[in-house]
1. Could you figure out which one of P, Q the value 3.2 for distance in nm of label points 7 Å out along Cα→Cβ at positions 101 and 117 was computed from?
2. Have a look at P, Q and say which one yields 19.8 for mean count of other Cβ atoms within 10 Å over residues 13-20, as calculated.
3. Assign the value 16.1, calculated as mean count of other Cβ atoms within 10 Å over residues 29-36, to the correct structure from P, Q.
4. For which of the structures P, Q does the calculation of mean count of other Cβ atoms within 10 Å over residues 5-12 return 21.4?
5. Could you figure out which one of P, Q the value 27, 22, 18 for semi-axes √(5λ) of the Cα gyration tensor in Å was computed from?
Structure P
């Protein structure tokens, strides 16, 4: 069974990759290096590296709707939090000049200019929601729900994949995938893991800035003013209303 773990960037995909990997491979040491072998990123691995032969093969993707993806676990996150996380990600990976103010970055985020290949947040999200019946199986999970109740949401993933896992095994996977552990592994794996290379080359991202930043559910609260929030709502209102994220804009 092939499963595509898909999301717009900075929506919690890496955390869920760790949760998935620690669940599927409980006897493996899962870190940022081994993660590419266990649950490969389709953008950072070659064709041979993507030929998996596990009982359940999981691939990380940020693509918008792709009909070839038969089984999809799609992670969504409040666009305000995505924007904040993406701003620091863009600085870490030198996607824009470090002097770019947050207010200007919001405009780029709204217009899908940060990662044009993945469209804007709303276009990416709705491309899947509008075409959910065109794939074999589809599971939509909210980052905020996983944050609040990781056990229940990992159980949903297990049911989706036909995995019979005890609650003890699920809790163990959650503990191994804590943000504290992921941060420690980031520092240990910085020079070896593909995920920390800037773009497709060998240039390293900025080590002084964490890839695993805070993991907070509502980190936008101290960053967005009301004017910027309303710009986001006006641009992305369809997806915001569908996913019931209106609370963040009141």
Structure Q
């Protein structure tokens, strides 16, 4: 018996959820819910997959945003509270539209968006951006339990001991292994490694070793299962496309 998931690439709808106290924003949120309801009604799907960029240009580390949001907060607390409102609000809309499970990759927009200049707030606060994204999308916050696992995989389903522990993971659903990879790499907020930026797209060190171990184990089971690797760079090659993936014991079909 087949099943399907819905891929929504480069969605970029979450920014509005930070400020929900005006009529224009309320209308935009209601429109999100209506659109999600249409997708559910027309295509169904067991869950939604988003390969990065739930928002563009969050810039929660700036003086301008902090003054609009709550000038009494530190920059780190501004990101934490804005991120909680933003991502939890987006999740609420998907649930209202009929989808309770979202598998989301961490994108550059979720990391504050470029540029990540040397010693800037955005560069210094990359761990905070990553933390609030992982906490909101990948945890059951009432029980503080990670939502995604691959119990049949003969290796760790997450890169424990790395900073990517809550944003990279392997998730087994039926006969498909989804591997979601946080590719946003920073060596030091005071060191430019990508032109003027302190952040670049890369999977290195222990994070890379984890990914290789997951793919190696997945290959051993490839006769019975499919594997889908989801780094946020997929968003660039599939931007603004919505696709329906139907899965069965023989593989999958994309509509």
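1. P
2. On the way: P: 23.6; Q: 19.8.
Of the structures listed, the value fits Q.
3. Q
4. This figure was derived from Q.
5. Details: P: 27, 22, 18; Q: 29, 24, 15.
Only one of P, Q returns 27, 22, 18 for semi-axes √(5λ) of the Cα gyration tensor in Å, namely P.
Here, each number is a calculation from the coordinates, and none is a lab measurement. Bear in mind that the values here come from a model prediction, so they are computed numbers and not experimental data. Cβ atoms are built from the backbone, for glycine too; each structure is taken alone.
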